[in-house]
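S.K.: For reference, the structures are reproduced in the following blocks.
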Structure 1
Amino acid sequence: MKKLVLSDIHESIGGKMVDFAGYYMPVQYEGVKAEHHAVRSTVGVFDVSHMGEIFVKGEKAEDLLQYVMSNDISQLSPGQIQYSCMPNGKGGIVDDLLVYKLAETFYLLVVNASNLDKDWAWLNENNKWDCELTNSSNEYSLLAVQGPQSIALLQELTDVDLSAIKYYNFKIGSIAGIDEVILSRTGYTGEIGFELYVKNESAKQLWEAIFNTSVELKPIGLAARDTLRLEKGFCLYGNDINDTTSSIEAGLGWITKFTKDFIDAKLLKAQKEGGATRKLVGLELIGKGIARKDYPIIDADGNEIGIVTSGTMSPTLNIAIAMGYVPKSLSKIDAEVFIQVRNKQLKARVVALPFVK
């Protein structure tokens, strides 16, 4: 396992450490519910330094990214961010990622740690424009400060007007005495928050500064990160999307733009026009029980029709929620399905996403 720069700190403050995507990371500290509620009500900080950072530079950088991404990169201006995915040429997804436009011919791609090698190979394979690709993942740490009090907390550490940074925009500035930090108005919780990209040598300084502000906060582990994102209906690669699911099936048509040519464009357009046979939906269980990943979804006649991709007990709603793929005929709101949990069949209904508005 690779250690994060701050792994020893997490361990010293009571973090329960696990192997996640090959990294030694904290899954929880105080407990999932307490950490979850802290982010929803006040503020929490996540160390997500396992994420990968790939820089793309060159006169034809936009051409390369337009070809490999489902979203329309031409809509970005410097200082803006876009959520996108890379189709794999077979109707599936190589990865979902964030695209940062740093300058007219200079971009940063933030990718999932588990897919870094695959993403790197895919980008190089499709780099017909001889763009300069740089994998800087081992140079950066990433802290996510999330929750209603996140701006108040971080504003104590920087002269950058954080409230002026719009959602999915970023500034590069100084924070906690550290220069050239990317202050990104993004996150994976659905709350107000920032993701801070800092060189490894300054990660400890930033962490300590965050925990020495006047705002009360908690360190947050991977487990609460998962319950928070699921309540908001955010897809997790490896669960809700993968090499065999398409962006259209996953409800990501909003990041799939047919204003340009890109890998799998024809296939995905056909799906959008009615060719998709299944859809990722939100499910709310009726009664006791929790739907977990890979539990079968069945119809009223006991036929297996799909599979749960993510599931948990929602700390905010105090009900069991899940996401999973079902046939389009059973994807409408209030459609009734069942989850096979060992020898029981638990009733569930299709609900609108996000679970928590």
Structure 2
Amino acid sequence: MMTNSVLHSDLAVPPGEFLLEVAEDLGISQADLARRMGRPPQAINEIIKGEKMITPETAIQLEHVLAVPAHIWMGLEAEYQLVKARQHATETVEQEVSMLDRFPYRHMAAFAWVVKTRDTIRRVQELRRFFGVASLHRLKGVKAYRPAFRQAVKSESSPEALVAWLRAGELAARGIDTRPYDDKGLRANLAEIRSLSIRTPEAFFPALKQTLAQCGVGFVLHPHLPKTYVTGATFWLASDKAVLMLSNRGSWADVFWFSLFHEIGHILLHDRRHTFLEDTADDPQWKKQEREADEFARDTLMPPAQYAPFVARRKFTAAAIQAFAQDIGIAPGIVVGRLQHDKILAPHQQHALRVRYQCNPHAA
């Protein structure tokens, strides 16, 4: 009964206490025990006080001297060390409570990424579980999350919120079945993907997700989190599986499609070892790659050979825009967004053609 109690106690009870009790029951002093085991008396005293671990060799010696099986001593020692480790872990959790304000926990709980709770200790534990780290301090060391902490374009953005959004996308993407990444296949499907823009979200989302999966790209649409200020991200789960993430920030259709092709540009053009997080890097090389992705999206959606003549005609009525969009096979709102971006149209002009998606394609 005594052994069982010690093995399952939540208190860090050193196995030396049981050792001392057994020895005393047998009328063996510490000095005599040391002589019987051929160990220095100080070593036995340190074991009894929990300052020295019981090794396998020591456990076998105790088995011979005290007739208590070696596995009992090893079990007691293992339990003691585990309880001490858990106590230390609890202390480190308490030290991380002060970090909770950095994370959008309430929103994460609303999306069922973490458990809804007001207990601060439980919140830290939930965040550790969600991110897959032993400590929240370790987040900065995770390679995939470095762009979030490197962000500089928007000083009010939250790296922790960005990391939460990325992690949610990573977990969702792991559950998406994809074929091995096919660069040629993705390029060959660009026109088909582009043509989906004329459909409603309910119609295009399943087709878009399936087409990208066949090319080796897991497509994830996750809600926008406060203080993230991003619409897209790209990273690789494996050498043969890319992940393309979009948020529903703003819900503008033209922004959605531009962001989609921007991220496809990163997949096709840039280093697979990097996580590309929109608008979060002030490094010249990252800015260069962002410009390249922008140009890819711009020219894929509206090839210069078609867009330039349309602009040159200087006729931007609703009918003209709709006719041009139909000719090149994209939604007219994308054309309006491009004209407004190029300052050819004022923000309020042809606003009716520039639409917002009223539903969440992720739910389609």
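We did not get these values from a lab; they are worked out from the coordinates using the rules stated. Quantities reported herein were computed from a predicted structural model and do not represent experimental measurements. Cβ atoms are built from the backbone, for glycine too; each structure is taken alone.
S.K.: Looking at distance in nm of label points 7 Å out along Cα→Cβ at positions 31 and 343, point out which structure of 1, 2 has the largest value. Provide the component values of the computation, followed by the final result.
M.R.: Numbers: 1: 3.2; 2: 9.6.
When distance in nm of label points 7 Å out along Cα→Cβ at positions 31 and 343 is computed for each of 1, 2, structure 2 gives the biggest number.
S.K.: If helix-only ellipticity at 222 nm (-39500 (n - 2.57) for each DSSP H run of 4 or more, over all residues; to 500) comes out at -5000 when worked out from the coordinates, which of 1, 2 was used?
M.R.: 1
S.K.: For the read-out distance in nm of label points 7 Å out along Cα→Cβ at positions 71 and 303, a value of 3.8 was computed from one structure; give its label from 1, 2. If you can, show how the numbers build up before the last one.
M.R.: Values: 1: 3.8; 2: 7.4.
Corresponding structure: 1.
S.K.: Output the label of whichever structure in 1, 2 has the greatest value of FRET efficiency 1/(1 + (r/R0)^6) of positions 135 and 199 (r between Cβ atoms, R0 = 25 Å, to 0.05).
M.R.: Details: 1: 0.95; 2: 0.05.
Checked 1, 2; max of FRET efficiency 1/(1 + (r/R0)^6) of positions 135 and 199 (r between Cβ atoms, R0 = 25 Å, to 0.05) sits with 1.
S.K.: Of the structures labelled 1, 2, one was used to calculate mean count of other Cβ atoms within 10 Å over residues 15-22, giving 16.0. Name it.
M.R.: Matching structure: 1.
S.K.: When relative contact order in percent (Cα under 8 Å, 6 or more apart) is calculated for each of the structures 1, 2, which structure yields the highest value? Please report the intermediate quantities before stating the final value.
M.R.: On the way: 1: 17; 2: 13.
Largest one: structure 1.
S.K.: Taking distance in nm of label points 7 Å out along Cα→Cβ at positions 183 and 287 as the quantity of interest, name the structure among 1, 2 where it is greatest.
M.R.: On the way: 1: 5.3; 2: 2.8.
Comparing 1, 2, the top value of distance in nm of label points 7 Å out along Cα→Cβ at positions 183 and 287 belongs to 1.
S.K.: A value of 1.70 was computed for Cα Rg over 2.2 N^0.38 Å, for residues 23-190 alone; which of 1, 2 is the source structure? Numbers along the way, then the final one.
M.R.: Numbers: 1: 1.10; 2: 1.70.
The correct label is 2.
S.K.: In addition: Please state which of the structures 1, 2 yields 20.6, 63 when Rg and Dmax of the Cα atoms in Å is computed from it.
M.R.: Working: 1: 20.6, 63; 2: 30.8, 107.
Computing Rg and Dmax of the Cα atoms in Å on every structure in 1, 2 gives 20.6, 63 only for 1.
S.K.: One of 1, 2 was used to compute FRET efficiency 1/(1 + (r/R0)^6) of positions 167 and 319 (r between Cβ atoms, R0 = 35 Å, to 0.05), and the result was 0.15. Which label is that? Write out the running numbers ahead of the final one.
M.R.: Details: 1: 0.80; 2: 0.15.
Among 1, 2, the structure yielding 0.15 for FRET efficiency 1/(1 + (r/R0)^6) of positions 167 and 319 (r between Cβ atoms, R0 = 35 Å, to 0.05) is 2.
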